[in-house]
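Okay, got some structures for you below.
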Structure 1
Amino acid sequence: MMNIITKSSLVMLTTFIISVIFGLILIPFLQKLKAGQRVSIYLERTHTNKNGTPTMGGLIFIIPTFLIILIFLYFKKIEFNYNLLIVLFTFLSYSFIGFIDDFLIIKRKNNNGLKEGTKLIMQLVVAVIFFYLFMIANNEPLLWVHTLNIKINIGWLYGIFILLVLVSTSNAVNITDGLDGLAGGLSLIAFLTFGIIAWDTGWLDGYESIALFIFSLSGALLGFLLYNSSPAKIFMGDTGSLALGATLGTIAILTRHEILLILIGFVFVIETLSCVIQRIYYKFTKKRIFPMTPIHHTFEKMGWSEKDIVKLFWVIGLICSLLAIAYGVWL
């Protein structure tokens, strides 16, 4: 146990330090390139001061995490295995999709990045490749209810289920990324939770390497929050949000805790549902249920300060994650 704690602490501390240093370099560089993001016209009254804030901040935690994993692999401190390859593939692939989207936004000097359809197709392509990699490793198409030791074989439907998990989680984090520190803080809580759960999945090949990847990313996220918490000096952009969401989904699938992901990412789920409900209701009635979606903007319309909303959502995310740990590890 002490060895596990030591390794986790080391990778978290290392990536935290590197991400902080990298942020000091990247932010002025992006400012010099005028890589700022324009605030939506619907938020200009409350978020005017955020116009021009650099985007692509996801690089602050993506690059250090990948770099540290490579270094630890080179010195044989982490064992390379097939499941770690799947995690790294998804992590980098979705970050690349987000990078293209952010790059187009910067280049065009507006909020028009990749078209929704194009972005969705790219996400689905990566998800299909993930499913292929997952299944050729002789993984069974099972839904597990760990506490009750129930395993349900859903056959070919599991492929659709995996596509849904990856695409929905990547977009859920992307939708939540609307207030300073909100998505980053919630992601940190979620990854720390899955890190603890991963240590308990001794049956999973390479579980220790995956857990160390998770704690490495958590340390880098903590460093990123130094720059992203209110007032944000940089936004994570789609580069970061798509990568975080897809990686959460990947780890949930590999550890067979897909259903538990709903509880761990409860705030992400609520944020996404608010948008879906709003769209459907407006389509049929031409009226709105919420003053504005995602739902964190509804709280802003009600007069809540940005910092208070973020703190409330962090607390909700933490409580749900503690419940998830009790369910996924202890019970």
Structure 2
Amino acid sequence: MQGKMKAAIQRKTGTPLKIETLPIPQPGPGDILIKVTACGVCHSDLHAIDGDWNPGPVLPLIPGHEVAGHVAAIGAGVKGFRLGDAVGVPWMYSACGQCEFCQAGMETICKAAEATGYSKPGGYAEFMLADAAFVARLPKKADLYAIAPILCAGVTTYRGLKRTKVRPGQWMAVVGIGGLGHIAVQYAIAMGMRVAAVDVDDEKLKLAKKLGAEFTVNARKADPVAAIQEKLGGTHGAVVTAVATQAFEQAIGMLRPAGTVAYIGLPGGKADQIRASISAITNWELTVTGSNVGTRLDLNEAVAFALNGLVKAKIQKAPLSQINRIMNDMRKGRIVGRMVLDLA
């Protein structure tokens, strides 16, 4: 497909995105070209454009890794797709498929992996390329705006919850009820867990309660560790979707003996360090683990929860032209739920 497209692009780290007219990319072997309908705005996009991580993104950068749209062109060697098929693109653009991690079903930590909207151009554009082997297949009638956040916020929190090994009927603390956290609450409940929600914003805690959290605590008004230990005896697991260093440290203290916390949120810069009690972790046999997005299997499972109506992101649509305003709102913590760019 020849022609031009609009895209939000950054040519120098730390500068605002600019809307430019660019050539529509052409699919090579193994690629599909996607006409983007919707792209969720993730906090990781903000880290990318602000240059918070090392190594930084590949420039020029088109962010966006919660992409839903339709197949517009098909590259050589691609099988199983037709023009017009509904598809989704997650953070994991591709992995090598050959290393020990890929072979063990842990492709999320493949050292040769590529990241959508970071090392590869993403979905803040009317068209984008994707590796056909790593896209999610979606039903024709799927609500692409609603499903877009599931492709990152959904699969990421779902995998994190699984990695805690918390069983149905046990307590899960969800720390941070933002774009990821409000989805984590829903997955935890759909998986049979009892949820304690922690945030510093009463409106977000009200949302968590509405979504089924049984216990909430505002960490700005009370010590969440003391509250959870006193009321619940600690939680069996915790997932941290917040980005404040203190939240990661406190989550360890929320656990009951033998509990596991999965770190999901990613602070930037100097905030990327924590202090923890070695004796507490050792004496109570606690586990602190990282959880990095999700495999293709996680992706398909997470999408199935959403398509079956068990998980639904709270979204607000906005045009691509408002992307810098959205980023400023995200920096200030003003967004409840998930912003989704409307590129149809």
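Readers should treat all values here as calculations from the given coordinates under stated rules, not as data from a laboratory. As the structure is a prediction and not an experimental result, all values here were calculated from the model. Cβ atoms are built from the backbone, for glycine too; each structure is taken alone.
One of 1, 2 was used to calculate volume of the Cα convex hull per residue in Å³, giving 128; which? Structure of origin is 2. Tell me which of 1, 2 gives -7500 when you compute helix-only ellipticity at 222 nm (-39500 (n - 2.57) for each DSSP H run of 4 or more, over all residues; to 500). Going label by label, the one that fits is 2.
Among candidates 1, 2, the computation of volume of the Cα convex hull per residue in Å³, for residues 211-258 alone that gave 75 used structure 1.
Taking Rg/Rh (Cα atoms, Kirkwood Rh), for residues 99-170 alone as the measure, the highest value among 1, 2 is held by 1. Between structures 1, 2, the greatest calculated value of relative contact order in percent (Cα under 8 Å, 6 or more apart) is seen in 1. When distance in nm of label points 7 Å out along Cα→Cβ at positions 251 and 323 is worked out for each of 1, 2, structure 2 gives the greatest result. Taking distance in nm of label points 7 Å out along Cα→Cβ at positions 243 and 267 as the criterion, the top structure among 1, 2 is 1, with the largest value.
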